[in-house]
1. Ranked on relative contact order in percent (Cα under 8 Å, 6 or more apart), which label among P, Q comes first with the largest value?
2. When helix-only ellipticity at 222 nm (-39500 (n - 2.57) for each DSSP H run of 4 or more, over all residues; to 500) is computed for each of P, Q, which one produces -13000?
3. As an exercise: Rg and Dmax of the Cα atoms in Å, calculated from one structure in P, Q, equals 15.3, 48. Which structure is it?
4. One of P, Q was used to calculate volume of the Cα convex hull per residue in Å³, for residues 12-59 alone, giving 70; which?
Structure P
Amino acid sequence: MESIATAPKLVRVRSRGQLTIPQDMREALSLDENTGLSIFRVGKVLIMSPKRLQRASLAKEVEREMKRQKLTLKDLISDLRVQREKYLAEAYPED
């Protein structure tokens, strides 16, 4: 069974707003140069999906799932920080 989440990877936004999605993620999601992505913002978080999404209905789904799991945006951001710290510790271990 494939993992739902992966460790965060750092990408840079270029001068024209372009970014490169890491190869392993592109391969896992079968993304190629012709794949369109839907992107939307939740607070200070960007979410991208290779599917064409209806922003309002997706936002409601996310909100409903957050309520079901009793999560706040603050919880999500806090967990993102924890995941980022884990990734940095794995990627750059202190010797």
Structure Q
Amino acid sequence: MPSDSQRLGVITGLVAPVLGFLGYATIYVTGIRPHLDLAWFVNDLFLGTRTYQAPVLSLSLLANLALFFWYDRRGMQLAMRGVITATFIHGAVIVILWF
């Protein structure tokens, strides 16, 4: 796979929010609610409560912002385009979950 391709941007743009989700969950269970664990966050708060799914996914998309600017600093415009495509895919899922 070439280093500057839209496919690379889409793949990393779909994986980065998962890492952002895990990062947010870790911050939540260590800093905000230290008496809870990561399994509670994923199973009860995220999967068990539909109210919090869209906001948590929205926060996890901040990882794509960092990825976008990282590709920008490297001059990888096609990968940036792929990250934007993946962000729109995640955005559509968030809008569907919102309603």
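Readers should treat all values here as calculations from the given coordinates under stated rules, not as data from a laboratory. As the structure is a computational prediction, the values presented were derived from the model and not from experiment.
1. Going through P, Q one by one, relative contact order in percent (Cα under 8 Å, 6 or more apart) is largest in Q.
2. Source structure for this number: P.
3. The correct label is P.
4. It traces back to Q.
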